[in-house]
Structure I
Amino acid sequence: MNKKVKEIPTIALIGAGSRGYGAYGRIIKNRNDVKIVAVAEPDGTRRSKIAIENNIPENMQFNSWEELLSKDRLADGVIITTLDRMHVQPTIAAIEKGYYVLLEKPIAPTPEEVAKLLNVVEDRKGKVMIGHVLRYSDFFQKIKELIDSKIIGNLIGIDHEENVGFWHFAHSFVRGRSRKVDISSPSILAKSCHDMDILYWLVGTKCKEISSFGELSYFKKENQPKGATERCIDCPVEIESKCPYSAKKIYLINYTDWPVSDISADLSYEGKIKALKEGPFGKCVYLCDNDVVDHQISNMTFENGVKVSFTMTAFTDKITRTIRVFGSLGEIRGDFEKGEIEVINFANPIRNKYELNAYLINEGHGGGDVKLVEDFIEMMKGNKRLGRTEIRESAHSHFMAFAAEESRLNKKTVNINEYEKRYVNKGQE
């Protein structure tokens, strides 16, 4: 049973990597209305770093989530940012201890595990939020406001693109932890459950059916340039200099935040060289063991008749999301990275343009990370809150992603309601 927090809420952090430390940890460190008091992280360097920055005593530092959650409750809430396949067990353990939980997306890599966690939340009346931060961004807040205002009339359809970016995809989905389905999840879940969630939220009703197409089209052995080597550090200069995916170009730069911070705990030049010689981030992108899709399109019909098309692609210069919203009386166009939204009214030649707060544009997920943390704080205090990403709400978009993958693999249109019931009912048996 979760207890309402009366004073400054305290947090136990499980996982101190790019999201745990680099996003949520940094946000909390700069606030005076919440405090990290315990950490579980197997990497000693990362654990020590966040412990020093937050004055966490040694007896509140743990090597694993099992150690931390074996203790009596150490804080009001817990933020869980472990690897995707390590989400469900610590979340269940935290619920049973009475923690408020902020769980990084995705909820779990399989529909069975999502259903299992949903059942535990219902049985124990747990309080669990999912890290679907895009709902909190000023950009998508404004898009939602414009749609709901009927400024473009009735919503007819949406065309949405996730432009992952060539080097980002190479880092995370070719060389990185999300490169294989069996160690992470399909890329439409690992990367694009954000987008499925946003589309579900913008449309305002559940998805009815989905069809999806895509494959691993480029990052494979047959596309390696002749004469290229297994590692970028050894590649002939005449080949490496022309390769946009060269690890030397991505990591051997005067920069130590993400994605460089992923490759090694030692971010000196020597440490980075060692990582490229020995670790997965130094491998040629054409010789990795990756198997996730690098270009995928999905078409959806929602219960209110709205039609949506979604494209996820690795092959873009810019890392951004772009959207076009089609209405009976007008159109909305937006670019997430630029923070620009344009509203076109068919009956009026004047175009309304919105340029969002430049500071928030450059913050994590367009300011969404900060506002998600704020909402989690309000949850722990028992105050009125935005409440946009509780697990019961977020699960549907996960089932949309799972159904898209089933459609892609089996080349058929999938009924989402039937698909979701198949797993949720199984979990309740």
Structure II
Amino acid sequence: MREVLLILSTVFFLTLSHQKMMASKRNLYNESCVSIPVNGNSWYISHSYKDVSTSESYAKLDKDTLRTYFSIRQNCKVSIAIVVKSDRDETIDAIFGNIKRSVNIKHSSLDTIVIYTFTISNVGYNHLDLINSSNTEGIQVSNIIVKGDFEKSKINFVRDEFYWGKRGPSVHLLYSIEENIDSIKWFYNEVTVPNGNDVEGSFFMSIGFGEGYFGIQVNSKHERRILFSVWSPYKTNNPKDIPQNQRIKLLKKGKAVNAGEFGAEGSGGQSYMKYMWKAGVTYKFLLKGEPAINNQTDYTAYFYSPEENNWMLIASFRRPQTSTYLKHFHSFLENFKPEQGKYSRKGIFSNQWICNKDGLWVEINKARLSADNTARKGSRLDFAGGVINGQFFLKHCGFFDESVDIGSEFTRPFTNKRPDIEFQSLP
């Protein structure tokens, strides 16, 4: 199928370029041509839960709008075509920028249809909308072909690993500890999700450490969770493969907390509490980590709810073959639902503190931006981080253009607001 597409695309653009060359005397070899797969770069925009399958070669074109995103980081002219197959003659609408064109689709097993030549004046993310106003389901689109006088290094889209590309780039704040402090037993952080940013599929991870993570999620319209997990030292994506002597042991858990195992992205012990936390409200997180007997480490997570006005125990896990205090502090923002990767979201992370085993509190005010492979290889550029109103923030998805370089370093002002916690009174 890929070979057929390449042959058809080449024939189409050789013909088109010859016509343009005669008119503008432009050399064909000075232009670039890329084929953008819809299954990694397109969404149905009218429905939050309807999605283009990442495993199918084609997306059905019905009355809902099929939107395909790509980024071109230079001003240029481009010719756009679509690779389609249809079981009947049909007409669809194509919209790029503020230009709308009707496109005739012929009954064909496979065809490349020219739409129009456009000028890219919006440097960064652009999108092509395709609409089948007749609401039939006989048209399927596989690729969007873009040809023009741009450098190939200036165009970005998801070329492979479509599942991860549609989830969008995950971004991280790696916290820097300036003072020489060891035996860190406690890590404290605060998270605020601004109003309108509590998009379904979001994980606002407040406390990340060397062996696990702790934060809040939007699981559905009617369910939100506080999640705390610890990885097993045994490397596997299937928790059933973990040897008994390397399994995470649950020591205790809070009321209404579910505890079990997790897999797919490493494996280990997981706990969560269903809790309808609210956007615009600041929530506090506290993690304890210290060595236990027989080369093991205990991790205990607490969540402070202003609605409940008290600290709540989430869970305490024991990790074998590990003897350590807390280290590798970070926060992250991710989307775990591919169909939600078209929506932007932001998380605010504020007032980070660590405390060692002797009770010495130290405030953290420096962080560095990191990101996953989707961002690092340029599949998605819609990610950012920094400081806003004296607080760290992370932002991703939604195809915005205000990107920040991976590795950027940020410094927020000190708050000097040490957490007021009586450790002995914690549940």
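If percent of Cα pairs over 19 Å apart, for residues 278-381 alone comes out at 63 when worked out from the coordinates, which of I, II was used?
Going through each structure in turn, the value belongs to II.
Where does the value 2.2 come from, among I, II, when distance in nm of label points 7 Å out along Cα→Cβ at positions 182 and 406 is the thing being computed?
Details: I: 2.2; II: 3.3.
It traces back to I.
Thinking of I, II, which structure, once relative contact order in percent (Cα under 8 Å, 6 or more apart) is computed, gives back 17?
This figure was derived from II.
Between I, II, which one scores greatest on FRET efficiency 1/(1 + (r/R0)^6) of positions 150 and 334 (r between Cβ atoms, R0 = 35 Å, to 0.05)?
Between I, II, the highest calculated value is found for I.
A value of 164 was computed for volume of the Cα convex hull per residue in Å³; which of I, II is the source structure?
Only structure II yields this read-out.
I have 56 for percent of Cα pairs over 14 Å apart, for residues 326-373 alone, calculated from one of the structures I, II. Which structure is it?
Structure I accounts for this read-out.
Compare FRET efficiency 1/(1 + (r/R0)^6) of positions 230 and 270 (r between Cβ atoms, R0 = 25 Å, to 0.05) across structures I, II and report the one with the greatest value. Show your work: numbers first, answer last.
Details: I: 0.75; II: 1.00.
Greatest value across I, II: structure II.
Comparing distance in nm of label points 7 Å out along Cα→Cβ at positions 118 and 398 across structures I, II, which is largest?
With respect to distance in nm of label points 7 Å out along Cα→Cβ at positions 118 and 398, the highest-scoring structure among I, II is II.
For helix-only ellipticity at 222 nm (-39500 (n - 2.57) for each DSSP H run of 4 or more, over all residues; to 500), the calculated result is -2500, so let me know which of I, II that is.
Attributed to the structure labelled II.
Every number here is computed from the coordinates shown, using simple stated rules; none is lab data. Quick caveat, the model's predicted, so the values are computed rather than measured. Cβ atoms are built from the backbone, for glycine too; each structure is taken alone.
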